[in-house]
1. When distance in nm of label points 7 Å out along Cα→Cβ at positions 51 and 67 is compared over structures 1, 2, which one is greatest?
2. Taking distance in nm of label points 7 Å out along Cα→Cβ at positions 75 and 251 as the quantity of interest, name the structure among 1, 2 where it is greatest.
3. For the read-out distance in nm of label points 7 Å out along Cα→Cβ at positions 83 and 171, a value of 2.8 was computed from one structure; give its label from 1, 2.
4. For the read-out helix-only ellipticity at 222 nm (-39500 (n - 2.57) for each DSSP H run of 4 or more, over all residues; to 500), a value of -4500 was computed from one structure; give its label from 1, 2.
5. Given structures 1, 2, which gives the highest value for volume of the Cα convex hull per residue in Å³, for residues 131-202 alone?
6. Going by relative contact order in percent (Cα under 8 Å, 6 or more apart), which of structures 1, 2 comes out largest?
7. Compute mean projected area of the Cα convex hull in nm² for each of 1, 2 and report the one that scores greatest.
Structure 1
Amino acid sequence: MILIAIFLIVLSAVLFYVLVLRLNLHSMFIKNISSGIEKIEWKNMGPTPLGENKFTPQGMTWVDGKIIFANTWKNTKSRVYEIDPESMKILRTFDMPEGAVHTSGLAWDDECLWAVDFISNRSYCINLERSLTAGEVSLVGSFDTTLKGTSACCIVPWEGNRYLAVSDFMHSRRTIFIRPAESLAKGTAQGAIDFSYRNEGFSQGLEYLDGYLYEAENKFGLDIINKIDLQKLAETCNSRKASVAQLAAPSRGVEDLAWTGKALWTSDESEFKFFKGEFR
């Protein structure tokens with residue numbers, strides 16, 4: 001019986017390994033050892049809103065010196081917060097529109113807040129100031145992302161255009177570059193996607209910084225943030241091949257990214273904390 005049990009364990013391990021290779025899932029389990037290490041010093045900035053009640057941290061961006069942050073409660077609703085980064089006090093809030101119950105990514109284009117939702121698979125264009133002032137969402141419009149696991153987003157200036165980059169979590173394992181105004185007018189990103197690349201499967205955060213795209217990835221306890229060269233990305237259409245460095249994530253379950261001009265912020269869904277990272 002012992003020999004049979006050992007045989008079954010070994011057989012299961014071999015079959016699992018073959019399945020991982022067959023489906024090209026190995027990148028979800030390992031770090032990208034071909035890229036360098038970029039040093040960043042993370043500081044714990046305290047709890048996320050309602051983290052003690054397991055409200056899950058999700059989208060984050062930086063607007064006029066304030067953190068704009070979203071969390072979700074068991075896929076029943078999403079709330080957006082304006083937070084003072086010095087005191088970490090909540091200043092104003094509003095709830096996302098009906099159907100947007102897992103707002104996984106936020107981005108700011110200097111005029112509007114863009115939000116993407118994992119459940120509705122839509123992107124929302126929001127008048128941020130009106131929403132925060134009224135305490136309820138002021139929606140400019142929305143569109144279908146065409147993805148099945150819509151995750152993070154950010155604004156990417158690239159090749160003379162300003163794209164809304166949106167990642168797909170697990171499903172297609174693609175991150176797409178969308179023309180947002182055209183998508184908003186049509187109600188869908190279909191026909192307005194100029195570029196896409198293969199991410200590593202668990203894309204949870206996106207941010208553009210000094211000519212590079214930073215993408216946070218959950219890797220079964222080996223969370224990292226890839227620094228992706230856009231020129232290499234254009235040539236390879238593959239984040240692993242285009243990653244030139246990696247940052248160690250501050251915790252497990254790392255979420256969306258926000259760049260303040262001096263520091264990189266994120267949050268996590270294991271400790272329910274905010275983290276501020278400074279490059280060294």
Structure 2
Amino acid sequence: MASRLLQQCVGARPDEIFEEFFPDGIAALQYSQESRQIFVATNNGRLCVLSEQGERLRESVHFSQVRKLAVAQTGDAGVAITGESGLVCFGSDLKPIWDARVTGRINAVAMAPYGGHIAFATDSSRIHIVTSERRELSKVECRRPIEYLHFLSTAPQLIAAAEFGELSCYDLKGRQVWSEPQVSNIGGIAVSEGGRRLFLAAFNHGVLVCNDEGDQLGTFAIDGIPSQVCCSAIQRRVAVMTLENRIFWLNFEGSVQWAADLSQDTPQHMAMSALGDNLLIGTQSGWLLSVAWN
């Protein structure tokens with residue numbers, strides 16, 4: 001298979017595992033790292049689960065206006081943001097377990113690795129942490145609206161980032177563990193090694209690398225302006241998307257191993273396997289490409 005998306009690439013060319021087209025467009029993309037399943041929400045209300053080889057395992061047509069997805073790493077549960085203020089929690093069979101509407105716009109959502117907890121942030125600068133049974137555990141008042149959330153796998157804690165430079169960590173009771181101001185706007189966060197490494201897509205400042213207390217360790221400089229970042233669960237690989245429609249595949253020292261120009265079909269979504277051997281790319285027109293390195 002020779003994907004048209006990889007016509008302009010340099011470096012260690014990957015194997016192309018599969019290419020799937022979703023004619024209504026991809027609204028959200030998630031990789032369940034333990035179950036190694038791929039969750040795709042489309043713009044026409046369809047939610048699909050695919051195997052690593054691209055086989056469609058399950059489908060549902062009851063998820064309209066999905067903007068964001070979060071899934072348990074086991075693949076046993078997930079939660080979708082629908083419309084401006086809707087939440088739908090679903091099981092491994094993609095059947096809704098419960099749904100709710102909240103006040104204000106939901107900016108971000110995250111699910112704990114084993115599906116026991118859900119966190120969501122609204123434009124009123126609040127984070128809500130609830131159990132998978134919908135019982136609220138805590139409510140956090142933040143200085144700015146939170147745009148990115150990520151549960152840690154090694155501690156019952158939550159990483160939160162605001163678009164305009166605030167990076168914090170909270171426990172499940174809403175108590176702040178640490179907070180570190182950032183000098184740059186943030187376009188995305190990725191968490192590796194159970195939280196020991198944090199990567200921030202910091203636009204003109206490159207990719208910022210932080211430790212488990214938010215202290216900056218260094219910067220990965222790439223050719224372009226980073227807008228999204230994802231990484232492996234172990235200390236292996238980082239992928240970066242730029243505003244110039246390029247994808248970069250780096251090692252943990254920041255050296256570029258492979259790069260591709262996808263200007264012919266703007267990349268909008270990325271996800272990576274736990275071992276860093278597989279990368280998923282979703283494009284504006286609705287193509288989903290899976291590539292892998294040995």
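Taken together, the values in this text are just the output of simple stated rules run on the coordinates, not laboratory data. Computed from a prediction, not measured in an experiment: that's the story for all the values here. Cβ atoms are built from the backbone, for glycine too; each structure is taken alone.
1. The maximum falls on structure 2.
2. 2
3. That value comes from structure 1.
4. The structure behind it is 1.
5. Greatest value across 1, 2: structure 1.
6. 1
7. Comparing 1, 2, the top value of mean projected area of the Cα convex hull in nm² belongs to 1.
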